[in-house]
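Down below are the structures I want you to see.
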Structure 1
Amino acid sequence: MTHRTRFEYLPGLVVALAVASLAATSGGCSAAATAAQAAAGCDEFQSGGVAGLSIDVKTKTFVQASADLVAVAGAMETAVLNACMGIDTDLGVTDTWSAKATADDKVTEACTQAQTKIKAIVDAQAQAQATCTLAVTGGGCQVDVNAQASCTATCSGDATCTPPDVTVACDPGQLSVQCSGTCNANATCEGTAMLVAQCQGSCEADCAGTCTPGTAPAVHCEGTCMGKCSGTCDGTATPTGGMANCTGVCSGQCDAACVYMQGKPAHCDGSCTGTCTGNCKLDATASVMCGANVSCKGGCTGTATAPKCEGQVTPPMCSADVSCKGSCQAHADATAHCDPPVATLECSASAMADADVQKLIATVKTNLPAIVAAVQTQGPIATNAAATVASTGSAVVQSAGSLGGKAIACATTAVSASAKASVSVSVSVMASASVSGSCGGPTS
């Protein structure tokens with residue numbers, strides 16, 4: 001609460017300092033006119049008219065980046081709130097969030113209730129020796145390299161400021177390509193339900209083939225268990241501690257390799273050798289051809305085509321003002337195109353008999369993608385944008401004495417709005433992490 005209160009007083013302080021500075025250098029009448037413009041505010045910020053502002057480039061770029069941050073923070077917070085409310089409604093949780101005064105508080109309350117209910121269902125199944133495993137795959141954000149370069153060119157007045165090649169601008173670990181050769185060890189074959197990837201490693205979705213525990217104590221099995229089966233064997237519950245000689249189909253946990261039944265892939269908690277309907281992070285000793293039209297991210301041996309960056313890109317090398325260039329980076333991050341992931345909760349046969357588990361499976365598929373996106377993809381990139389806007393805003397504020405009245409008004413409006421947006425981003429990310437973690441999903 002201390003940080004939020006401090007930001008609320010900042011706009012007035014900026015106006016006062018800027019007008020005082022102008023009064024000392026420009027004379028009383030000029031300062032009075034500037035004060036009048038500053039007091040008139042910046043309606044363009046709220047109405048989406050930032051592009052039409054006639055103010056200096058540095059301030060305008062900052063104001064646009066702030067407006068972009070406000071938009072993405074609001075959209076993400078709405079998505080997370082709707083997702084948590086959806087989970088609560090599907091699982092029969094009493095509404096305790098609607099009475100909250102602010103959107104931030106509503107998100108925190110709705111997601112806390114969702115996290116508590118999910119954990120109760122999952123814990124009850126664990127006590128009954130039933131298992132549920134969450135598979136999350138796909139999703140990601142791509143920054144527009146050209147838009148970032150165009151913005152930076154405006155800052156520098158350099159029409160020749162062009163974006164670097166994406167293969168140079170992107171961190172090697174985030175560069176995704178169509179690879180004619182092999183995808184390197186520790187890289188990722190990016191499969192989907194429609195384009196299954198060849199896999200020798202950790203499969204985020206469903207594995208068809210053989211699943212071995214690796215460092216895990218056991219793996220989810222739907223097939224032949226080469227060790228001890230805990231769950232059901234040919235539909236009959238195994239004894240406490242598992243069955244060492246299950247000659248039929250094991251559905252549950254297997255403490256050794258599990259060979260999945262033909263046509264019935266399942267989530268593999270260990271290492272998958274076969275195909276994967278999502279991302280497969282290859283083992284340290286593996287090097288495979290991902291498959292037709294399946295992209296490889298993180299290292300390709302062979303001809304690489306159709307490159308794209310699934311993370312932040314290095315800004316173009318232009319002689320632009322540092323703070324203006326920073327605003328362009330924030331603008332690019334905040335307007336990145338993000339695709340939602342796919343989330344699937346898979347449970348053993350004994351767990352499926354519980355009505356609450358069936359409701360949980362359905363609501364996870366519908367509502368968890370927005371929550372995971374806030375944790376893994378859109379949330380982190382929005383957090384980066386918020387940090388950049390805060391640092392560039394400081395530079396704009398420090399030069400307030402050289403601004404016109406309209407620029408002062410818009411800069412102060414942007415500082416206040418972006419500060420609140422930054423808080424909302426943090427709330428959405430933290431609330432989402434608690435919900436995701438409650439059902440075995442990512443927390444960072």
Structure 2
Amino acid sequence: MEAPRTFTKREQHIVLAASCVAIFITPLMATMVNLALSHIGKDFDLSTYQEAWITVSYLLSSVVFLLPWAKGADLIGKRKVFLIGLVITIIGAILASISPNFVSLIACRVVMGLGGAAISCTSVALISEVFPRNQRGGALGLNTAVIYLGAAVGPALGGALTDTLGWHSTFYVIVPFCIVALFLMMSFKHEFVAAKGETFDTKGALVYSIAVIIGTIGVLNITEWFAIPCIAVGLVMFGLFYYTQKHGHYPLMNIRVFSNRRYTRSVVTALLNYGSAYAVSFFAALYLQDVNNWSATQAGAILLVQPIIQAIFTPITGKLSDRVDGRILPTIGMALTLAGLLVIFMFPQNVETTLVILALVFLGFGYAFFSAPNTNVVMSSVDHGLYSEASATLGTMRQAGMLMSMGIAMACISIFMGDMVHFQSEAFMDAMKAAFGICAILSFVGIFLSWFRGDDDTLIEDV
């Protein structure tokens with residue numbers, strides 16, 4: 001097994017800067033579009049269910065491609081895959097900004113998800129490669145804080161751009177950030193190839209992709225006749241995927257990493273955390289604009305509260321996670337997230353601004369206490385040769401959680417609103433409350449799973 005390399009401060013700072021600029025893009029691609037959904041829907045005459053697909057298509061693409069990209073990063077290099085992801089994102093964003101119809105926009109969002117997956121599965125792995133274990137928490141905390149900074153800028157920027165330049169501008173504005181990250185990483189000359197001599201698991205990638213796509217289609221169309229068969233096929237394919245990974249020579253996912261109980265419960269807790277809270281931004285954007293009749297700029301401004309808190313406090317909790325029990329901070333985060341969801345569940349049809357702010361404060365602190373400390377637990381559980389796989393697994397769980405949250409949202413919209421193009425406030429409120437009732441249950445389960453994640457500190461080594 002190759003020993004970990006050491007890097008200069010300059011090299012560490014270049015990788016951290018490139019990763020932070022690139023990862024800053026990912027929440028922009030989601031939060032800015034959420035504020036534009038109402039305008040896109042009016043331009044293309046879409047139902048609320050169809051509007052949700054603009055968000056879901058990006059997430060679904062990310063989940064499908066994360067694991068294949070991670071394996072590819074081990075085969076051809078993490079830096080190379082990171083750069084490829086940036087180029088793909090640039091292409092997808094430019095095409096999305098000139099999309100003439102709903103179908104072409106969805107296709108561009110899929111391309112952006114492909115690029116975003118390459119960035120997501122390598123950014124944390126690259127940071128973990130260049131920073132020693134005792135400095136990693138702070139670096140990961142800063143990286144996570146930048147994600148939240150992007151989420152903070154996204155609503156206000158997306159709302160302002162939509163109101164002034166139109167929804168198309170919410171796509172091409174991310175291109176300059178991609179170019180900056182591209183040139184930064186190109187100045188870093190080292191490469192990390194962890195799987196020399198191995199081959200790509202084409203069968204596993206195909207089975208995994210089919211499982212995710214078919215299963216998700218079933219969940220998103222829960223009121224249709226084909227929903228249950230799709231979910232059943234998805235579950236069978238996931239079982240087949242597990243079998244291929246357990247018995248394959250060079251699997252897409254190293255099942256052995258799940259032998260560590262602490263690692264396994266930490267990544268599952270990440271799934272529950274994002275699964276319980278991600279749909280807040282989607283529902284809140286539509287709620288404030290279509291129910292409370294706020295402009296996109298006003299809605300974006302109020303939604304700044306949550307990510308600003310996350311951006312300020314995440315670096316602090318990231319550094320603190322290097323010195324305290326790995327269970328404490330993530331569990332506090334899950335509890336605060338539950339509190340925020342319960343506040344939203346109590347929203348009346350015409351909510352006071354203070355109640356919206358209270359919910360966003362709880363959620364902001366919830367993410368700040370959970371994300372970086374939980375990531376530190378995951379990455380500290382594996383040897384450096386497994387950083388790509390651990391990063392990809394964590395990224396897949398995060399994106400899958402977002403997809404699950406949106407799946408819950410779309411299922412509730414489908415049940416209470418159907419295909420209605422004309423917005424109905426009462427039906428929307430019923431769908432929103434049902435969705436957040438389910439999400440609150442997920443968060444409640446996550447609290448216990450986070451605390452009882454185990455104390456297995458055995459390092460999972462690459463062989």
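Laboratory data are not the source of any read-out in this text; all were calculated from the coordinates shown. The shown structure was predicted, so the numbers you read here are calculated from the model rather than taken from an experiment. Cβ atoms are built from the backbone, for glycine too; each structure is taken alone.
Among the shown structures 1, 2, from which was the value 0.91 of Cα Rg over 2.2 N^0.38 Å calculated? Matching structure: 2.
Quick check: -26000 is what I get for helix-only ellipticity at 222 nm (-39500 (n - 2.57) for each DSSP H run of 4 or more, over all residues; to 500), calculated from one of 1, 2. Which structure matches? For helix-only ellipticity at 222 nm (-39500 (n - 2.57) for each DSSP H run of 4 or more, over all residues; to 500), the value -26000 is produced by structure 2. Out of 1, 2, which one gives 25 for relative contact order in percent (Cα under 8 Å, 6 or more apart) as computed from the coordinates? Source structure: 2. Suppose distance in nm of label points 7 Å out along Cα→Cβ at positions 218 and 322 works out to 4.5; of 1, 2, which structure was it derived from? Derived from the structure labelled 2.
Each of structures 1, 2 was scored by distance in nm of label points 7 Å out along Cα→Cβ at positions 82 and 114; the highest score is held by 2.
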